[in-house]
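A.B. asks: Listed below are the structures to be examined.
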Structure 1
Amino acid sequence: MSLLFICNRLTAQKKYLPGQVVLTSFDTLKGFILEIPGRINPTTISFRPTLNAEPVEYTPLTVQWFSFNGGDRYVSYMGPLESSSLNTNNLTYDSTLTTFTDTLFIRAVLIGRASLYYARDRNDRIHLFLQKFGGAIVELGYKKYYVDEIVIANYQNKIVKRAIYDNQLYKGQLIQAFRDCPYIASGITSKALPYAKNDIQELFESYNRCKGAKVIYHEPKDNGKAVFTLNAGINFCRLQFISESYPPWNDYHFNGSTGFAAGFTCDYLLPRTNGKWGFFNEASLKNYKTDGYHITEENPVALDLIYFKVATMIRYYFTTDRNDWRPYCAFGFTNNFAIRDVNLDYTSGPEGEPILEFFRHYEQGLMIAAGSYYKRWNAELRYETSNGISDYTSLRSPMKTAYILVGYKLFSL
């Protein structure tokens, strides 16, 4: 509960970034703008002339555009938006575009003779926009819809299959807009041009080059970021034997173990997520050394194991990568390879015999984690459950491991 409370408090902290706001009165305000969380385009912004000043809220009705220093630029848009979903499960049989009037800030992709803008509305629907010569901004129309196709038809049977079609109004809009560059316009119909930002951006760049027009703004490229960290700490591990077909296996009892864990991690922060989603990979070493007994304490057993572990997880950060405090949670799976596998039963003598003739050297598990960065340091709690050391089909050997780790961020790429 304490960790959840801390995460909520940190998530609620607001980060203001340096930027400028150009009002409809053509006044330019320089100061600090509240960062935009998530991927939904904002309908309002919060501005402070200084970090200690009271915030002032602006809407597209009072702002022409705003930008973060060295970052994204947003332009006011007031007009029709296509209301249909692009989610396959939510499509209808209506091919006609249906719009509603909305007001929001749309993100500039490139600004030139022909400018391209992008938005994701509150329904998580993607929109692309066209502007020429700094004039009116128009949405590029696109809609997906269902059509029932007859697959087989004769005098006895008719089989119908539901197919997905596209109303690609945007292609006609682009042909009309780029007709002063025939080479570009004629190519629109002859090649595949999906309703996707990157594909259409290439077309806009080609048109501006065709007209010798200077592109005055390009959205900053975001290829994600790889963060490399060293982790070290302790693990608390417990092993159990469970067999329904051979009860003597159940007479093995292993004490809990405290061991070490150390690893090298790479967390790839995904593009356009403000560093809030990461694809986490770690290579590490973990030991498990314990003793126990078989039936009675007069029959001692011992385990001395070392694993090379590869963990793969999805991480979610509660704050963006511009914050010092970065609480997070994660879940994923582990692949563990035993590089030391001493497992001895001393019942028959001091030299001992293997507890398991068929020892599992490749172990798999599931893992959850929670922790936080503060600047370059991080602390983390993990819990892992894996299938353990038995390679017998009649014997399960679940292994439960908790970790307490401290890490240091080495560098980012």
Structure 2
Amino acid sequence: MAHTNGHEPRIGVLTLGLYVGTCYGGAERVAFEFVKRLDPERFRRYLCVVHAPPADRRAVIESDLEELERLGVDVLRLECESFLSNVAWARLYKLLRREPIGVIHAHMPRASVPGTVIGRLARTPVIVSHEHTWSFQGMPIRRFLDRNVVARGSDVLLAVSERDRQRMIEVERIPAESIRVLPNGIPTPAASVVSVRAELGVPPEVGLIGAVGRLYPQKGYDDLIRAIALLKERYERPFRCLIFGHGPEEPRLAELIDELGVAGEVRLAGRRDDIADVVRALDVAVLSSKYEGMPLAIIEYMAGAAPIVATAVGGVPELIEDGVHGLLVRPEDPADLATAMQRLLEDRDLAARLGRAALERQRANYDLDVVVGRLEDLYLELYGATQAAVRAHATAGSPLRG
């Protein structure tokens, strides 16, 4: 095994990621970026993924995995649809027996149960990280496993916001000392003057509102479209609203756009890979979600210095102080959303001031390298505590040997 500075061994970190189904969103990107950015001089990086995506996503996912392999990450593809399958459990256990894994980091609910159980069997510290809201809801068996296996069996539970941490303590009765807060982060993009307005077909004099995220009910795009219909009645200058993303809600949202007569104002613009450039072109960046954990979309907006209007849900108020870094509105309230969007379209000085403050806050607190540095410290802390316990046990037992 490689060593750091010729003396200290690298710590093996096994990340259990999730690439399955039609979903390849913010949480999956977080796991990918964490593994990618871990210091290879201090950590030997392993990524274990289930690998049964639909054909239209396989190329994107495989490209990401190949990038990690080029960077020296050991990628184990489990050719099955779930971490809960017997194949997954067997291959994970063999991996821990074969490789020098010092810490297991399980992302997302379906990876948390096998990660916790196998970590306990191998006496390896386990971190469970849920990039969305920590929730013990759903089927009774799922809730039972989360409460009695994951919450009790892992060494550290990571919440993405202080609000989630408090919920875990107060509602789920999880000991406070077991929970840490690690917010999401994104790379701070280099300054750019590239404008995508021409490509998007939006002239400079037309106000541009944008929203980024998967087309799922959670994201509240029905509320955004209704807010645009209200804004059309109130705001006299031309504007457009582009919604970037794919998902099962697309047909229903298209029907709603036609029903409300806003086809000239709202367009479902599909998924794009140049979101950083898109965000910098926006006059107003919107998050209309009904619930969230720590949304990457908001951090992307902040990094692009975009004027933000967001629903005050989940960890959003921890990212955005109302009137300082953006405007917060009530969830599922199209009228409130329309008022805030109109305010930023009309007051360009306010919009610019909010955008600058948001960028400064993102650089200081939510740059991905800052977040990964905190995660590395946690890995070192857990590994060090485990090694100290092993040494103490060996010392205490030494008189009994021989």
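What follows is calculated from the coordinates using simple rules that are stated; it is not laboratory data. What you are looking at is a predicted structure, and each value in this text was computed from that prediction instead of being measured. Cβ atoms are built from the backbone, for glycine too; each structure is taken alone.
A.B. asks: Taking distance in nm of label points 7 Å out along Cα→Cβ at positions 69 and 245 for each of 1, 2, which is largest?
C.D. replies: Of structures 1, 2, the maximum of distance in nm of label points 7 Å out along Cα→Cβ at positions 69 and 245 occurs in 1.
A.B. asks: Okay, moving on. -13500 is what came out when helix-only ellipticity at 222 nm (-39500 (n - 2.57) for each DSSP H run of 4 or more, over all residues; to 500) was calculated for one structure; which of 1, 2 is it?
C.D. replies: Source structure: 2.
A.B. asks: For distance in nm of label points 7 Å out along Cα→Cβ at positions 229 and 365, which of 1, 2 scores largest?
C.D. replies: Once distance in nm of label points 7 Å out along Cα→Cβ at positions 229 and 365 is worked out for each structure, 2 has the highest.
A.B. asks: Using mean count of other Cβ atoms within 10 Å over residues 269-276 as the calculated read-out, with 17.4 as its value, let me know the right label among 1, 2.
C.D. replies: 1
A.B. asks: A value of 4.7 was computed for distance in nm of label points 7 Å out along Cα→Cβ at positions 149 and 373; which of 1, 2 is the source structure?
C.D. replies: The read-out comes from structure 1.
A.B. asks: Where does the value 22.9, 89 come from, among 1, 2, when Rg and Dmax of the Cα atoms in Å is the thing being computed?
C.D. replies: 2
A.B. asks: Looking at structures 1, 2, which one was FRET efficiency 1/(1 + (r/R0)^6) of positions 253 and 381 (r between Cβ atoms, R0 = 25 Å, to 0.05) calculated from, given that it came out as 0.05?
C.D. replies: Only structure 2 yields this read-out.
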